[in-house]
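FYI, it's all coordinate maths here, none of it is from the lab. Predicted model only: the values in this text are computed from it and were never measured. Cβ atoms are built from the backbone, for glycine too; each structure is taken alone.
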Structure I
Amino acid sequence: MSSSPQRFAVASRRVVTPEGTRAAAIVINNGKIEAIVEREAVPAGIPLEDFDGLVISPGIVDAHVHINEPGRTDWEGFETATRAAAAGGVTTLIDMPLNSSPVTTTLAALEEKRAAAEGKCWVDVGFHAGLVPGNIEDVELLLDAGVCGVKAFMCDSGLDEFPATGEREFRQVLPLLAKRRVPLLVHAELAEENAAETEIRSYADWLASRPESFERNAINLLRALCAEYLAPIHVVHLASGPLTSHFFWAKQDGLPLTVETCPHYLHFYAERLEDADPRFKCAPPIRRKEDRQRLWEALIAGVIDTIGSDHSPCPPDMKHLASGDWQSSWGGISSVELTLPIVWRGLRTQIIPFARVAQWLSANPARLVGLADRKGRIAVGCDADLCVWNHEEEWTVVGEQLQHRHKLTPYEGERLRGRVKRTYVRGQLAYDDGVFPAGPIGELLRRPLTN
């Protein structure tokens, strides 16, 4: 049941539209943005809430979330993940094809996942398909069923049922994706043939075991294939700062090659992580301070297109904190609730308009996943997906207060900036400063079909 009237308005001195930030009121009718007007122009009789100096941004579109239901709901399920999303101002998330069981590489698996999600989502949810050896025919059926993208690993995914793919599979699927204008999302690490597995005793060991060259090898291949097929390819979780130049030149050449980075690469850096603390284990690894700086520069320059959380949870015992067994620990960082304040803290010494942040977190991801006609913008006709937040509030992360299933987080004790106060999903009050009035009102989304 909706917790907001069918027709109402919200106002602020800081409403973030594609044209910039201004004082305005947003008139909402039946879950859609009906008008954006001066506060005084709100029609008489419409309930109006004025948030004064709080920022009203478009709801965040997180195109990179691992929810793991069905099959591994004890890692994270739709209920807990989408509540965490709502608390972080995320109004749309796109679920990755792993680590659920079954993985989303067939139409039957997608239907099972949608059935598992029905009635459990506090925000709107779409789905990516997976590319694995031998499932090219399944990919076409999954596209017909409205998946938002197709995810592939160029290295070990950690799951036997989701093996790596490479140039052979990409050449098979890219003509189809070029025709349908659906992106291939790629974990871009390609190891050298003589790469040896080494024992990890420090974070420097982990960094050395997955060097920048792994990312470079993969991106070189993907850039060449993108030029050959003109199919949309999106590199996820870029960690290496120098490799941003590849995406600059791809844009200069007009190629549909885009790239994402993640909050942990924008916040942490390897020199700070002396010990092999499994809370920080992810792939690619968190690289050096210079890499972090280059990633920020590429974001600000418009070279990096999107920021996705890569929310990848697991039960705490799978992190092996007590034993410090790095090799056995599961890699992944949970942060779907924290993306906005991590990014905003990182910009504390920069003068960056709110509208630029909205491009990285909302507009560009919505375009990537084929939902730009209704998501990612505060514009007339779009869904009334809104994030109301205090851009000046500083706060300290306490894991036990986070909404995702398991509270273990590398952000424990970190000081962040920017706090979400309210989240509206299609005009319904999904989150209100610690409570969730609307309940599980999330819709299951399908990418519109394109030929």
Structure II
Amino acid sequence: MRVAVIGSGPSGLYAADELSKHGGVTVDVLDRLLCPYGLLRYGVAPDHLKMKSLELTLRKVLERPEVRFLGGVELGDRLTVDDLREHYDAVVYATGSAVDRRLNIPGEDLHGSFSATEFVAWYCGHPDSEVDKFTLDAREAVVVGVGNVAVDVARILAKTAQELRVTDMPDHVLDVLDASTITDIHMVGRRGPAQAKFTTKELRELGELANADVVVDPAELVLDAAGEQVVESDKTVRRNLEALREWSQRTPEGRPRRLHVRFLHSPVGVLGNGRVEGVELERNELDGNGGVTGTGEQTTIPAQLLLRSVGYRGLPLSGVPFDERAGVIPHQQGRVHRDGATAPGEYVVGWIKRGPTGVIGTNKGDAKETVATLLSDLDELPRAPHRDPDALPSLLEQRGACVVTWAGWEAISAAEEALGVAAGRTRVKIADREALLTAAAEALRQQG
């Protein structure tokens, strides 16, 4: 049984893990990026070292003899779904949710307005992100959203480059952070604190910032009946509220930056002539049912940088069914549906299956469900006509693809560690695609 997993982030590798435990199954993990680990490498904040250590666990999956990594392989570019079905008995799509949802307000596209995904990709050294995309020459920044990604973004803006030098952040990112002129960061939520999506661990990190005072208005921590019920039943929300209330009583200590955590305000417009000069907010009031209604009362934050973090959605894959409204691949228990009917041999896992919900570990149970479904279909799946494992890599190379194998990735990893040693750091991430390919080619030279 030969299976292709499209995507090498946590959901794809959890699926490969489950599949490779089943005797007689070999797995190729294909990714459009040259490096594995997806969200762990290019989405988890660099200063979350414990979370990034999950790479060590997933590395063991990719080192198994039944599993092969093929980077630099993009579905729709030199590779089609028909190609996959010719070479694999089953295909598992695991491409995640790649883009932010929009605010849909006037001025959203002014220079200085970005999605949180763009900022995260930049500071994580994603090869698709332009090196000079961010300058951080603003005085005030607004982060719209109160989930964990918004917390990450606000925390990175508040920290100094020196604090982040222990991470694998690329040098060009540290240089920009070192020159940052930001003094005030406003993290703004539409609803109340009981409805915020951040987890307690991530939230409490804001209160430990050495370079920024956390500012909370106690008037924005009010609860309605629905909020009181949530606090009573959900210990995470209860702990969040305890932290926020404690911060609201603090006296600012005069640190270089201030991080304002705001609730009950919705952005209604971005102001500016050619670039962001302010963000207009409308104050909301609780409706008693966990929602809010606008009051018509407006205020403006004189910000020069806007980062939007209000949710994610998946992107369609070439030749694969896609539900535009939900931003996912339509399925039933992980079986992909085409035109309302099951597509034999096609499966889906992770955020592109269920939407952007849960934490990284949630993908493990999700992958188990899909793989159990796949294995239950095993006897009925038609076998691919091309059985030679080297046939697809050869075909891709004939079509001009730059395929990076596991040996290539290990060469990239070694090059990043060498950069770290030279800089007195553990590791320095390589962000440039050509530099990544050059490092991967070193593995071929050593083999040859």
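Quick notes
- P(r) over Cα pairs in 10 Å bins from 0, in percent derived as 4, 20, 28, 25, 16, 7, 1, 0 - corresponding label from I, II: II
- Label whose coordinates, when distance in nm of label points 7 Å out along Cα→Cβ at positions 22 and 294 is calculated, return 5.1 (choices I, II): II
- For helix-only ellipticity at 222 nm (-39500 (n - 2.57) for each DSSP H run of 4 or more, over all residues; to 500) computed as -10000, the structure of I, II it came from: II
- With distance in nm of label points 7 Å out along Cα→Cβ at positions 142 and 310 derived as 2.0, matching label from I, II: I
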